[in-house]
Structure P
Amino acid sequence: MSAALPFSTRLIQKYDLSGPRYTSYPTALEFSADIDNSAFKAAALTRTGNFSLYVHIPFCHKLCYYCGCNKVVSNSSDRAQRYLTSLRQEINARAKLFRGRRVQHLHLGGGTPSYLTQTQMSELISGLREAFDFVDDAELGIEIDAREVDEGYLSHLYSLGFNRLSIGVQDTDSQVQEAINRPQSTQHIANLVVAAKTLGFKSVSVDLIYGLPRQTERTFSQTLEDVLAMSVDRVSLFSYAHMPSRFKAQRLIASNELPDAQLKLTLMALAITKLTEAGMVEIGMDHFAKPEDELAIAAQNGRLTRNFQGYTDHGAIDLLGLGVSAISQVGAVICQNMKELAEYHEAVAKMDVAVERGVVLSSEDELRGAVIQAIMCQHKVDKIAIAQAFGIDFDDYFAAELLQLVELEKDGLLTLEPDCIRIWFEHRLLVRRVAMVFDAYLTEQATQRFSRII
């Protein structure tokens, strides 16, 4: 029996446009090569307080056809070792700007961070701890590929201080796995989850993707059952965006094997229904967590935030990104490292850093970013709080935007109250469409660079 759609199909068809995911504002399309390291350095030297670290490990042993991440497919451990050498040089250079501040969170993403050997991982973490001061209860998270990780590797990660684990599952059906070139054992993943909890990892999360080739309602239902049986703490549910013109690997996916639009909606509805009926709390537009999880608590208390890593309970603290393509946001400065590995190595060798592009936020950017953050995370905008924080009359300043929202209000997506803009829960999946109204940079041409909202 098909899952009931927990949203209006008519409104989805009307508002399912292409648009940003708003992990930053302005979005990466607005990053410019005009910015250089001096802007980042000036901002960093004026900031105080704890901060977050993100380290990008770009390597993967195998190519997953659906992936649009910045990655390097290689089986050479020498390439990883050279990368760690450059990374250590960048780490030491950046650490000078953060003296007197402490690392509250560290996240390793990729690519595949578990590509590193145990010795290489020890080298990386040792270098980070020598360069930066970590708080005693720092949160250390890592993304792993279960296919190349055993319980011994998990034990080593735990000994290094890692306490959060994210496993890329995507789908447990063998036919779907074959279509995306990611065959893996569901039982092995389940064993890793048990091992991680036994070791003492505070949180284990998994990623799932709907809209993949060969997915059916029956197979995806089984994937959800498999994941729920593992009793993970969080589930990230992502929509597959088929953009082969941008991502070469996706050209290896047979487009005729992709679910049609109606089936894709059904798969999403099925996931929402099964996960919430199992007791998980729906957070934002694509996350689920157990009620006692920090992310669920942050959402309930209005403390949920969003950055380049997605939804987080970290709060609006500075983020330092290290490694190829990594993005940092320190105060009003956002900058991104070079995306190509060879260029990253060359830049670090010459200058110790590899900033390629970025943006310095204007007061207008900060104002609109605060509104968009409220829409994406709280699904409401407290007009009084925004007005007081930025010294504006909200209704006068955003008169044109409020006029655009009238049509969305008529369609029942939201209500325009005297002191608040409130998005109704049943239309939460369309928050990106609401946020787009407040994006001063968005043009019809630019939207085509983004994935569809649903």
Structure Q
Amino acid sequence: MKSIFLLVFLLCFAFQSIAQVSLPERYHTYAEIIAELDSLQIVYPDYVFVDSIGVTKTDSIPIWAVKLSDNAAIDEDEAAVLYVGQCHAEEVLGVEITMYMINEILNHMYQNPYAIWLSELEIWFIPTINPEGLQVVMDDWDISFRKTKRDNNYNGIFDFEPGPGDDIDGVDPNRNYSYNWVHGDTLYDQGGEERYDYYRGPYPFSEGGTTAIKELAEEQNFLYSINWHSSRTGNFSEKVFYSWEWDGVKRPPDFDYNKIIGETVAGLIETEDGTGYYEPSPSRGRKGNAQDWFYAKHGTVQLLIECGTENLQPNAALVDDTCERCKLGAYWLMNRALGYQTDASLLTGHITDAGTGLPIVAEVYIDDHDVIYLEPRRSDEIYGRYWRLLSPGTYSVTYRKKGYKDTTLTNVTINNSGWTIKNIALEPLQEITVTGSIHNNGSPI
């Protein structure tokens, strides 16, 4: 009996010790992220803008974003890209990749292509949308923790079990977006309660991080984005996912374009063992994830990149090596947004009121590319700027807004040599007054 008790004790102690192993100092704590970003803003005040875009729901921890641009504090009429470092708590490599990119761009700000990016783009980084989870990992409570710290059983205590899974509290941020949220993710919990690591949350955007992303995306109209992840099992390691292919046949109208972007980025990131490159794949799950929401809601091509291997938290040398390899795919997206030394097929321009010349928010409808399950693509409120990512070809484009006369352009040619620019002035419809009466069975109502 004593032997059995000692064995159980040793196993429990060993398990807890594994969960409490400290990560190398190379990894950023939340406090170190803030200190470094603040320092960069002081050194490069014109090029760095740091802003709190929200707070976490449980501990009210600020979620910080940083924008790099030559007039960073101003919302300019420029194409925008977004890089999200960490969503899942244990997947800390994404934090390091974003911080690495921020520093490298600023350190080479007077050299091309860095100078061109800073001049022509608004480059957004969010090192972590889950600082609660990051603190659980970096404070050595549980380096395998995945979720937020939402108090699911309302007992006022953070209930978690060291090691993967079985954590009562917390929400998986990448199951918390509204698009297909209804399906949930019942992996390892077929009863539907989702108490494992993939709980979608009590409602869409229930978490501070996903809400912050939602609000920032609504303001910025990002062309491209990367959401960094890592695969704890290794089953999805070193892969690049783009939107989408469900049941093997269900694809969105921009599938071919999304595929080209995903394949190109994947082909630029070498695998850790040096024998090949990352594998591109359409996303196949309908589970409330970020990349499908970004595309469906805003037309943004967001890639989910599973960086690294099942070794989620490697040593410092391998962290730097991973950053060096992964940055190449991320940097190419900025070149693609501008058409700098690569293809640039897209349609853009401004939509204004023909009478006042002021910018207006209007829909840009393209035959065979706008369907009922995608949100209408619209121009922004500040500049009337619109962006449509399109493969080379000829399109029919309709510009429309309630209270204005539709304008349709036929035979709009998109090619890879540069942006196709179409500025549109919509004619307001004449206001009329309609009077009359309504009767029911001869009696006025």
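Numerical summary
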{"item": "Entry that produces 0.65 once FRET efficiency 1/(1 + (r/R0)^6) of positions 217 and 409 (r between Cβ atoms, R0 = 30 Å, to 0.05) is calculated, selected from P, Q", "result": "Q"}
{"item": "Distance in nm of label points 7 Å out along Cα→Cβ at positions 289 and 361 - highest-scoring structure of P, Q", "result": "Q"}
{"item": "P(r) over Cα pairs in 20 Å bins from 0, in percent from the coordinates reads 24, 53, 19, 4, 0; which among P, Q", "result": "Q"}
{"item": "Structure from which 22 was derived, relative contact order in percent (Cα under 8 Å, 6 or more apart), options P, Q", "result": "P"}
{"item": "Test item: helix-only ellipticity at 222 nm (-39500 (n - 2.57) for each DSSP H run of 4 or more, over all residues; to 500) calculated as -8500, pick one of P, Q", "result": "Q"}
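Every number here is computed from the coordinates shown, using simple stated rules; none is lab data. What you see is a predicted model, and the numbers here were worked out from it, not measured in a lab. Cβ atoms are built from the backbone, for glycine too; each structure is taken alone.
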